[in-house]
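These are the structures in question, set out in turn.
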Structure P
Amino acid sequence: MTEKFYYDNKIVRNFAIATIVWGIIGMTVGLLIAMQLFKPALNMGSQYTTFGRIRPLHTNAVIFAFVGNAIFMGVYYSLQRLLKARMFSDVLSKIHFWGWQLIIISAVITLPLGLTTSHEYAELEWPIDIAITLIWVTFGVNMFGTIIKRREQHMYVAIWFYIATFVTVAVLHIVNSFELPISAFKSYYVYAGVQDALVQWWYGHNAVAFFLTTPYLGMMYYFLPKMANRPVYSYKLSILHFWSLIFIYIWAGPHHLLYTSLPSWAQSLGVAFSIMLIAPSWGGMINGLLTLRGAWDKVREDPILKFMVVGITAYGMATFEGPMLALKQINAIAHYTDWIIAHVHVGALGWNGFLTFAILYWLIPRIYKTELYSKKLASFHFWIGTLGIIFYAVPLYFAGFTQGLMWKQFNEEGMLKYPNFLETVIQIIPMYVLRAIGGVMYLTGVLVMTYNLIRTVKTGKLLANEAAEALPLPTNYQPVGSDKKAHRFLERKPMIFLVLSLIVILIGGVIEMMPTFTIKSNIPTISSVKPYSALELQGRDLYIREGCVNCHSQMIRPFRSETERFGEYSKAGEFVYDHPFLWGSKRTGPDLQREGGKYGNTWHFNHLLDPQTMSPGSIMPPYEWLINQKLDTTTTKAKINAMRTLGVPYEDGYENRANADLEKQAKKIADDLKENKVIVKSDREIIAIIAYLQRLGTDIKAK
């Protein structure tokens, strides 16, 4: 006898609204920072709106606010219907929704204030990390509670991807968030240098894999067949796609660290598994596109399916390009350039953006029991969005090629043809302008969609509790025929499925990280490398606060072009006291690993006050507030103690005289500035940053 129940559409509606709102906010911030790259004055003279501070706000808003809310919207809608059950707990659904929005708001507040860990895609400080953990567990309990009380015997392929997403993101977040707090909004990572870099990019790459990819694949497997009214092309291919993808993906993180101080064996593993990723990634793309076999006439007329086709194609393009960029010969040119930015945004704007738009267009009319207000507006959105992606990505590809080739070019005399890094920056500014035009187009499409959906909602009424009925789950189910196969058995055992997924994703992480943490020869120490002085440590934290790592790397790769330009290549032992590592992932400005002693204190002062005076044509914003703001030395003792706890060999009692040492070094720098007719108090923040910059790379001497 069938049981009657109700789907919860209100929670789906709430996440849909949040997706649209945060999408507009995140993309607007992205457009602002894109424009700052050719007009730095657009930071409006405020320390809270510089590129370094709001670039992580843009990435967090787009990844965790826009995409995150879209994931929860799609999961809450599809999960209930695939399992023939209402969500496990309405209370948990509400806690999940409001908790996630509060986390996003906390990011909006703290990141412009400079409260950041500096880890890419994981910049939020430790109290927010704890909140993320609690809300993610809430989501997991709600999801697995629903799976357990389901009325469908087998878990459909979309649910496999949801399970893998939950368990892997939990592991990634916890491992990457081991921090030692020193105050309410300041902490140091437990890992240092090479180890920290490996953990961060194991997390960073797999945040892309298991937050921006696997949940969207799950939604593709549910929504695409619904939209096209066609079954998924191949059940067997979906099995191969799922298990090979989650096993291989977790190994690929080290390809972000090629030619760095990471041990070469770890780099090689990253390359090998990155190449293998092509097969499962394209297996998913093929399974999606071939689901539309026989429906291409419908695709030509339906803008929603057009979004899906281009989105899935963008996924295929990005997942082919990613492994290609992991090849060392290509990576040698592409890394640290705008090529990588173009690559990332093909996936973000095409795959995540277009799938989200398609789902919103399809889903909103259904939960409001009405028709989409205007297919013409949806079609306009599709075309202007597609043009926006082209105008965004193509100029950045050219910018990346230009950067990579100009950096490496030598003249007939064997000298660098473009020794001044700024020459490259000036060359690609027109491409930054074109990228911003693409951003305007893409954002215009989102605003048109918002208008279209508002008009759609006004013509209908939310069916908050949608009636449904289904037979209860049989208690004496006996597998027959193909159900005897192992995977059909797994599809009926959610907890076994969870544990197996956990084991599969842990294998790669453990094998890659354990030797780096346990075998000392992987990271040889250098006797001349000493801990930072108290003033240098404070300056380093200011460098982190201002987001300088978003534009400057601290990793000189062993290429002649880099050693000629920047100095001796970087050694693993140089970073053993760096909590966190600051190698960076993009060079909008030059590498700073050998900055110490290259210029005088006066040069650094003037460069921070007004970069154009020292580097005409620079797109770096001025940092005049560093001259006016007093350095907070009340935290010095706590910072020294924290570093000692983490293994930095400060001598006993140094914390008690650290501020006296700080003041002595600061006075020396201020006196040197005074001799050069620059008057500034020794207790200002700019003195600490100068001290840090002058320390960089001076612990070792090139032969």
Structure Q
Amino acid sequence: MSRQTISNITVKRRLIFLFFCMVAAVFALILRLVWVQLIKGPELQERAWEQWTRANPARAQRGDIFDRNGNLLAGSASSLSILARPRQIEDKASVARQLAPILAMEEERILDLLSRQVDSVYLKRQLDEEIAQEIRKLDLEGIYFAPEPKRYYPHKKLASQLLGFVGIDEGLAGLENQYESVLAGQDGRIEMQTDGKGKKVPQGVEKFIPPIEGTDLILTIDQNIQFIMEREMERVMLESEPLGIYAIAMDPQTGEILGIAGKPDFDPNNYADYPPENWKLTPITNTFEPGSTFKLVTLAAAIEEGHFRADEGFFCTGYAKVAGTSIGCWTRGRGGHGPITFTEVVLGSCNPGFIELGNRIGADKLMEYVKAFGFGQKTGIDIIGEGTGILFSPQQYGPVEAATTSFGQGVSVTPIQQAVAVAAMINGGYLLKPYVVKEMRDHEGNVQRNEPHVLRRVISAETSEEVKRIMELVVTDGSGKTAYMEGYRMGGKTGTAQKVGPGGRYIDGQYILSYIGFVPVEDPKILLYIAVDAPQVGPQWGSQVAAPMYKRMMESILQYMEIPPSTVATETVPKIVEVPNLIGLPLDDHTISLLEEAGLLVRYIGQGNEILNQTPKGGARVPLQTEVLVYLGPENTEEEIVVPDLQGKTLREATEILNWLGLKINSSGSGVIIRQEPEPQAKVKKDTVINVELAVPGQEQAEDAP
């Protein structure tokens, strides 16, 4: 074979090889193109879109919060947030200089934000429309606006501790925090095409991904009941100057919370202006010794176990001996209650009598009932931060501890535990799980409802009826007379417990004053619990502070709920009572208890530990719940005299009061006093003339009507 032939064959082979290499390369490129276009195409397209585009957030509309009747408690208004894209801004110093006065920010701070190596940065959140309009007029490159909802609370302090508040991005307290995942919704965004420098491409593609609105909450709370409660709480905060007040209104048949509040509270629209301790919903977080309201647990247990016989006799000497320890009754200073029945043990809140009931039940069995009624554990209410209270541990729980537990000393409870336990005592014996969220409604109209949930049955229906009967007697014949309301069958129990401080020691002169009651006895519709923490002014008895506040609340609530008076009136309700003579007696618990037993209220005038005078006088017959003015000594020798509150008094009563204080009176009109000058609590000199205006009750309103 010639050399030429060999050369041709080699060339052909090389060409064929090259051809196949080219075919393989083309095929590989085709495969690669198929891989890139068809398989990896969507992913690469998405990554390319991310590089080509920038996104501005579109915040989701937060779900609203309503009361049980559809009244708005927390809502969201439209606002704008201003953000910047630093890469799009060439003269950052100029932009910072122009924005600083409008945003009320330091120029250096804005310049620092604009100089950051980030895609976008917020300059200020939730602007008013007026400010946003000023910035729009500047037409600054790289400055954008993002729509954003701004939380607002139309009723300011109303139910503030329950609702909580929202920070810039999320709920930080109360229901706003507890239901953050439900209320928040899902944010959307606005996407736009940009060039390599991050500048918006003219006529570029824009895409809007809409946000998903948050879910609305409908509460069990009734706005009007909540308002009534907080109105009266504010009144007592001013009059008695306590460290705090707790109040809970609930439906004892379902566990629905109709109203719940603690004072002092805050305005969630300006939450940062208040101390953080005001943010907590204290009726579920705070614990304290319950005092005599806890005696209802011992009463219910004794009835259920067959150890309570209403007419059985008992003798109170003023103290009881337990394991060598003397435990006193609050009447110890005057020799105790003496011979009484066990019904009177409850009406008079006799500690030795309850110790006897506790002994009959047995220490272990009593503790079983305490736990069965929900004490020492969370109630499960759907609010963040619930406390558990404290019970004696098995190692601590001896005869003395069992005795003190029987009348509510040595244990600590939360207000919500106390309310839930008494609800079980009056609803037939069922311990219910309390709740505040009635429904959740999303943006598509789907509804999720909470229903009443029975945790367990603690006592029988028969025991429940007997507890209600005795609690009614407490109001008609016992320490709860100051809460009695004409025409209604109602049950209640007062409580006065010395406050425990750090280290477990009692604080001299500081008490938790409480009252728990329900209406009506025949079919309880509403249960109301009130506790007043350490009043700094005035009397230190639950019957003198908490019970009258309960009465004012309940009267307004019953009127609002249109609950008519009971069809069967109680015939044993005293209408007229005799005022005890207090002159010359020391100011102590035993003296003031004389007024409590008579169903009278007390107001102190002056300072001192001895009662120098009183109005009305001892022996006078007055209506139940009349206020007795007690003048304390030694006599006021200071130049300045505190002007008493005369409103509602007759001219004769006012004259007697002012004469005693060394003041004079000038009156006009007839009836009872409706106005006075100077105002109550003003300090004046001796012989100052107090001007009063009198009117017949109802006449003033008629004259003022249009």
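Here, each number is a calculation from the coordinates, and none is a lab measurement. Every value quoted in this text rests on a predicted model; they were computed, and no experiment measured them. Cβ atoms are built from the backbone, for glycine too; each structure is taken alone.
With relative contact order in percent (Cα under 8 Å, 6 or more apart) coming out at 17, pick the structure among P, Q it was computed from. Here the read-out was taken from P. Looking across P, Q, the calculation of FRET efficiency 1/(1 + (r/R0)^6) of positions 70 and 182 (r between Cβ atoms, R0 = 25 Å, to 0.05) that yields 0.85 traces back to Q.
Please compute Kirkwood radius over Cα pairs in Å, for residues 318-541 alone for structures P, Q and give me the label with the greatest value.
P
Source structure of the calculated read-out (distance in nm of label points 7 Å out along Cα→Cβ at positions 78 and 102, 3.0) within P, Q: P. When helix-only ellipticity at 222 nm (-39500 (n - 2.57) for each DSSP H run of 4 or more, over all residues; to 500) is computed across structures P, Q, the figure -9500 traces back to Q.
Assign the value 17, 50, 27, 5, 0, calculated as P(r) over Cα pairs in 20 Å bins from 0, in percent, to the correct structure from P, Q. Walk me through the numbers before you get to the answer.
Working: P: 17, 50, 27, 5, 0; Q: 14, 36, 25, 14, 5, 3, 1, 0.
It must be structure P, since only it matches.
From which structure (P, Q) was mean count of other Cβ atoms within 10 Å over residues 526-533 calculated, if the value obtained is 14.6? Comparing all candidates, it corresponds to P.
If you work out distance in nm of label points 7 Å out along Cα→Cβ at positions 494 and 550 for P, Q, which one comes out largest? Working shown, then result.
Numbers: P: 4.0; Q: 1.0.
The maximum falls on structure P.
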